[in-house]
Structure P
Amino acid sequence: MSMLPPVGWADVATKADLHALQNRLEGRIDKLEGRIDGLEGRIDGLGSRIDGLDAKVDAMGAALRAELHHSVRNQTWALVAWTTALAGILAAVGR
């Protein structure tokens, strides 16, 4: 007791005080664990939504590539036809 700081007996914690503190802390920990479980469920839900969005982005990318391929092919054939027609006109004028 001589090693304790000079305080009154009102400042010393009893076993009952420690048990009450333990019960309060356990209650708060239980509450936090419940909230963590809820957050884990929400995170799982977000993961499935992200998977769905990923599939949509993949589908949109494939559609965009197909449309770009189609457009480039059509423009190439139009350029070939235009160049052939111009060559024919120039050959006719040159005779």
Structure Q
Amino acid sequence: MAKRRPCLVLSKKSLNQKTKRILICPISSTPPVSILHVSLPANQKNITGTIVVDQIKTLDFRARHAQKIDTLNDRDLYNQVVHLIQTIIEL
């Protein structure tokens, strides 16, 4: 449990600052094994792995001492993750 784990922050910075919480998808080092797992692009500078869309979580970023390690600049990938989340939660 003491190991640091990377994640993709989905929530907006303004909301994060007000609530002191972030909405995240964890990032795994294992290759995708489901349509709900999305590979990070190879051009990410500081992180590699798979976004695990079906394990959405919220956490207190201050209590967890969260640190930003990279920025996802691929808007299409972000939109793909959001679309998968919509697929999961829509009626």
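Derivation of every value follows stated rules applied to the coordinates shown; laboratory data play no part. Only a predicted model underlies this, so the values are computations on that prediction, with no experimental measurement involved. Cβ atoms are built from the backbone, for glycine too; each structure is taken alone.
Quick rundown of the values:
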| item | result |
| --- | --- |
| Top of P, Q by distance in nm of label points 7 Å out along Cα→Cβ at positions 18 and 74, largest first | P |
| Structure from which -32000 was derived, helix-only ellipticity at 222 nm (-39500 (n - 2.57) for each DSSP H run of 4 or more, over all residues; to 500), options P, Q | P |
| When distance in nm of label points 7 Å out along Cα→Cβ at positions 34 and 82 is computed for each of P, Q, the largest belongs to | P |
| Identity of the structure behind 11.8 (criterion: mean count of other Cβ atoms within 10 Å over residues 10-17, calculated), options P, Q | Q |
| Origin of the value 20, 17, 13, where semi-axes √(5λ) of the Cα gyration tensor in Å was derived from one of P, Q | Q |
| Comparison of P, Q - label where mean count of other Cβ atoms within 10 Å over residues 26-33 is highest | Q |
